[in-house]
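Pasting the structures here.
Taken together, the values in this text are just the output of simple stated rules run on the coordinates, not laboratory data. Being a predicted model, the structure only gives us computed values, none of them experimental.
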Structure P
Amino acid sequence: MNKPVPRMTNLFLQLGLPADEASIAQFIGTHQLPSGVEFTEAPYWSDAQRQFLSEQIKADATWAIVVDQLNESLHEEAVQGGGRLSS
């Protein structure tokens, strides 16, 4: 059985989200998280998405690197802004 290669586009497919480059960029741009919000506790994940992301990080699984990249991307504005998001 072929396993998907862990890339951002395949991660978005695994999460059931649009996976073209523009959709990924839009999702990241419109779903930024403050530094105090855990990535896996973001309010926009479904229970299944949250479980998948949590399991991948905890298990240090094949997807962990890409999941971590998404985490960093979703906190990018908070890091640049000193820990908070501007309104």
Structure Q
Amino acid sequence: MPSIDAEAVLRELAALLADVEPGRTGGPGSLPADARWSELGLDSATAVELLARVEERFDVVIPEEDALHLTTPGALARFVARQARS
């Protein structure tokens, strides 16, 4: 996969989240990087689905022990960007 930066991943996260939660409003760029997932109304089932789609979309593996520490969209985007480069 070509190199991708965290900002591009964050924009894609917004689209993936809209796919997982069709009623969610907002488009690319509407996902605040530093808001905790719980503040965004994400429950655990939705989080698992989102992570699965992120892994598929970016061809990365997010180990469970890492996923527990990715508490914001920005943290997830930075993690994915690092993994995609390696």
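Here are a few things to note about the model shown:
- Structure (P, Q) behind the derived value 18, 14, 12 of semi-axes √(5λ) of the Cα gyration tensor in Å: Q
- Identity of the structure behind 34 (criterion: relative contact order in percent (Cα under 8 Å, 6 or more apart), calculated), options P, Q: P
- Structure (P, Q) behind the derived value -14500 of helix-only ellipticity at 222 nm (-39500 (n - 2.57) for each DSSP H run of 4 or more, over all residues; to 500): P
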